[in-house]
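Given below, in the form of structure tokens, are the structures.
Readers should treat all values here as calculations from the given coordinates under stated rules, not as data from a laboratory. The structure presented is a predicted model; accordingly, all values stated were derived computationally and were not measured. Cβ atoms are built from the backbone, for glycine too; each structure is taken alone.
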Structure I
Amino acid sequence: MRVAVAMSGGVDSSVAAALLAEQGHDVIGLSMQLYDQRDGQPRFGTCCTIDDLHDARRVATRLGVPHYIINFESHFHARVVTPFVDEYVAGRTPIPCTRCNSDVKFVTLLERSAGLQADRLATGHYVQSRQDAHGAWHLHRGADPGKDQSYFLFALTQDQLSRALFPVGHLDKASVRAYALDRQLPVALKPDSQEICFVPDGDQAAFVARAAGARTPGPGRIVDREGRVLGTHGGVHRFTVGQRKGLQLSVGVPLYVVAIDATAEQVTVGPRSALEQRAARIDGVQWIAGRTPEGPIQAEVQIRHRHAPGAATVLAVDSTQVEVQFAEPQYAITPGQAAVFYHGDEVLGGGWIASPAAPVRR
């Protein structure tokens, strides 16, 4: 079988390629060039760099497989960077890795791999996929709970899953490292990337200000839940729900951001208890099965990548919106983040948090 492997230059995708080559598949390495480093920025994080592309090529050479670099700069900017900036300007907190995985890797890269007559596209994600007796595909968490990446892949469709392979999903990170060392892959000891690749210094607010230009949010008020003005701020793009640091308020008690109103240029703060919510509205919902459940379902809902899923009732309002009622209050349900629905270790689907307030009833 001919398999295109999305090679990022990291150890996980490199081991994915090595495993498939060892199994006798006809492997093609594909790497995405996402950013023009001549554009005035000295580096592009610790992933997606020119060095990473070189590392991917070194691994492909080691494995004796062809390697191609595909220019995705304009697509990445349109599908990932621009929405990231737009969300912050609107007072929400985006999660660009999910956009990148669903809108770049599993849309555009799948199309390119098909153009190379590849039967499947493989990645180094720590997830597992299975096909049932009826031919339907299911997405499950990776075997290593500390590396599981299923949260980022809730938007995969049946067609995409049918053409995807996840060779390291059944392994833990230590086994992946050991395999890379044993095969003398040149990236065996390369550290994992952590930050947002296009914001290497971690200063999202400064990046948004540069990218948004005249659209950058202006200064506004910081108020308590009763509307009393406690201070001022330099723009809503500097805040996220649940934030405590950087408020520069002297009121004698700890306060947290509990709501952001970009239209009014207002940040509302309150005690930590005000961040505990039992309900949320989720928009842009997609279901792995490709169909919306009839009636309410019981699920575990994860509202952040490192968040422990909470038991909840999920009720579809329409084909792209659901109401979520949690059995126990959840901390800092943040607009713009993904909410992913699980049954055990299986991903049912997910969407984008629109509001942590009480959901709208039909």
Structure II
Amino acid sequence: MPTGLFYHPDFLKHEMGFSHPERPERLTAVMKFLEEKQVFKKGSIQLQKPQAIQISDLERVHPKDYIDLIQNASDREARLDADTRTSKGSYNAAILAAGAGIKAWQEIQTGSLENAFALVRPPGHHANEQSARGFCLFNNISVLARYITATVPDSRVLILDIDAHHGNGTQEIHYEESDILYLGLHQDGRTLYPGYSGYPDELGEGTGKGYNVNLPLPPGAADRSFMQGLSALFPPIVEQFQPTAILVSAGYDAHFRDYLTGLQFSADGYFKSAQLIMEVAKKHCQGRVIMFLEGGYDLQALSESIYNMLLAMSNQGTPIHEKAPAEDSRITKYMSTLLRETKTLLKPWWKLRQ
């Protein structure tokens, strides 16, 4: 079965103003690159169009008055916070972005697709139930997670967030839930937006305690630390949690060429991470993986990194190789301490090798 790539030209009609990093060119650059690589001619990756989400499905996360606010803001081309504004096409793009994941899940359920990548904008992981922020309007990945748990009996969803910025909106939405687990690897919030969240001691509350996991990487962390952290936490937690599906907030602003963050990942690192994600998913949830585009603002890095992850998802082709900057030895030492302390915090809920 093929990998589905969900894209719609209406995503380009969402505009946030001149020189804004979250711009339509992000998607046009990726699509041009994928077409040049002829990925859609080989049959293992299929281009698919999403459908606008049903409002009742959107309301599983966002209340109706907030949905109406976003629609009205789009009509007025209003600014929603210091970083986030709307244009006439924003609401339509946002309901298509939120609907992409549900359409992808339905195609996976019927056996038409093996897995899927939602090449969408606006992104979603900073938005919570009633706040648009950090370039995000609706929380696309949370909408799908709640859809799955509402429609599949006894289901569980693991959300893996690898954007350089902590997925504060996603964490807030699911902080008291045990059927949706959040696992985030991101740049330390003391050095990057949103700043106030994403620390190891944020473990969840109530029945959700132990189901919220954060690993904040230091600036300068490259592929070695990324894969060290991912390999230490992701496979054993998936094995014990046994999710119905794995959803990935796939941000590429951790790439060493991206100008918004201080992480140093490479396209090689993204390929290896996707290989690990798919290997674990095939073992524990029949390969049911849906990735959502979040950040990533250097057009070349974004295009090459998505291409590499699609190759890993579809098990085809030769990835683009590039060498990540070398890590400072102090980062290697810091990561060992960070992982040890994080595993100690998680010990009441998860069996992790020290």
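Which structure, out of I, II, was distance in nm of label points 7 Å out along Cα→Cβ at positions 195 and 227 derived from, given a value of 4.2?
On the way: I: 4.2; II: 3.5.
Source structure for this number: I.
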Problem set entry | Comparison of I, II by FRET efficiency 1/(1 + (r/R0)^6) of positions 107 and 203 (r between Cβ atoms, R0 = 30 Å, to 0.05) - largest value held by | I
Exercise. So P(r) over Cα pairs in 10 Å bins from 0, in percent, for residues 187-242 alone, computed for just one structure, reads 21, 45, 30, 3; which one of I, II is that?
Worked result: II
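For distance in nm of label points 7 Å out along Cα→Cβ at positions 155 and 331, find whichever of I, II sits highest and give me its label.
Biggest value here belongs to II.
Which structure, out of I, II, was FRET efficiency 1/(1 + (r/R0)^6) of positions 259 and 283 (r between Cβ atoms, R0 = 41 Å, to 0.05) derived from, given a value of 1.00?
On the way: I: 1.00; II: 0.65.
Computing FRET efficiency 1/(1 + (r/R0)^6) of positions 259 and 283 (r between Cβ atoms, R0 = 41 Å, to 0.05) on every structure in I, II gives 1.00 only for I.
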Exercise. Of the structures labelled I, II, which one yields -5500 when helix-only ellipticity at 222 nm (-39500 (n - 2.57) for each DSSP H run of 4 or more, over all residues; to 500) is computed from its coordinates?
Worked result: I
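Of the structures labelled I, II, one was used to calculate FRET efficiency 1/(1 + (r/R0)^6) of positions 179 and 219 (r between Cβ atoms, R0 = 35 Å, to 0.05), giving 0.55. Name it.
II
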Exercise. From I, II, which structure was volume of the Cα convex hull per residue in Å³, for residues 139-274 alone = 98 calculated on?
Worked result: II
Exercise. Once Kirkwood radius over Cα pairs in Å is calculated for every structure in I, II, which label goes with the largest value?
Worked result: I
Seminar exercise, completed: mean count of other Cβ atoms within 10 Å over residues 147-154 gets 14.6 when computed on, of labels I, II, structure II
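Taking distance in nm of label points 7 Å out along Cα→Cβ at positions 19 and 67 for each of I, II, which is largest?
Numbers: I: 2.0; II: 3.7.
Biggest value here belongs to II.
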